[in-house]
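Multiple structures follow.
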Structure 1
């Protein structure tokens, strides 16, 4: 019986480590409890009962924690381009309604939703529509 409880406990820990579900760890707790009873020469029936009871109790004890951890959603992936929104840039050329500019080594079509932007003026990236940057002239203090 010694090897059975060792194998059950190690297998539960290994499965839990591979799946990260936290449920199998409860069976490892039950297996360790049964292993301790085995060292005191307890009967097989008592070992099995303690294994089941400890496994159930540890599942019930860990369930709220597991639910809380598994419910957490990972932060949404934000494409690099989304970081451009809100940036203020100095125009290297005149920007009318539709113009192509080079920003951070990438050529972008720019859609201007405001007054024309002259070379040297600052403009703000308001959003992205497909492969176009939506911009407006930036006025200091606004």
Structure 2
């Protein structure tokens, strides 16, 4: 699957995680307007000093072994599925950061294969960012 297709699926799926302030925004695009008010993938959070911080907000995967009835990513839900590799997430994050689109990463995930396996993949992603790319930006991580 192409990287941009994965990004589209997994950024859209991340909007259901309401931990980030701009999640679930009902703001719509207006015809002839400038900018994209309904874009998925970038969310905004605020620092203690009131500064707005742009974050790349994505799921690592929306494949899930569980079937929680409240969750959009539950195993029985018929929706497009995708999964990144740790390298893909690290590269996307660094490329967006270098273009000044984001200041950090909000990475969440459904549970693929097992909770431990999923967390190992997430941690591998963070290791690439912190150790190989020397990324000092903000990272919010949860599975």
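The greatest value of FRET efficiency 1/(1 + (r/R0)^6) of positions 11 and 115 (r between Cβ atoms, R0 = 41 Å, to 0.05) among structures 1, 2 is that of 2.
Tell me which of 1, 2 gives 3.4 when you compute distance in nm of label points 7 Å out along Cα→Cβ at positions 75 and 107. Answer for the origin of the read-out: 1.
Using FRET efficiency 1/(1 + (r/R0)^6) of positions 67 and 123 (r between Cβ atoms, R0 = 35 Å, to 0.05) for the comparison, can you identify which of 1, 2 gives the largest number?
On the way: 1: 0.15; 2: 0.85.
If we compare FRET efficiency 1/(1 + (r/R0)^6) of positions 67 and 123 (r between Cβ atoms, R0 = 35 Å, to 0.05) over 1, 2, the biggest value is for 2.
Thinking of 1, 2, which structure, once mean count of other Cβ atoms within 10 Å over residues 3-10 is computed, gives back 17.4? Spell out each step's value before the answer.
Numbers: 1: 14.9; 2: 17.4.
This value belongs to structure 2.
When helix-only ellipticity at 222 nm (-39500 (n - 2.57) for each DSSP H run of 4 or more, over all residues; to 500) is computed for each of 1, 2, which one produces -8500? The read-out comes from structure 2.
Comparing relative contact order in percent (Cα under 8 Å, 6 or more apart) across 1, 2, which is largest? Intermediate results must be reported in sequence, preceding the final value.
Numbers: 1: 16; 2: 23.
Across 1, 2, relative contact order in percent (Cα under 8 Å, 6 or more apart) peaks for 2.
Which of 1, 2 yields 49, 8, 6 for semi-axes √(5λ) of the Cα gyration tensor in Å, for residues 59-98 alone, as computed?
Values: 1: 49, 8, 6; 2: 27, 9, 8.
Going through each structure in turn, the value belongs to 1.
Only the coordinates and a few stated rules stand behind these numbers; no lab work does. Just so it is clear, the model here is predicted, and its values are computed rather than measured. Cβ atoms are built from the backbone, for glycine too; each structure is taken alone.
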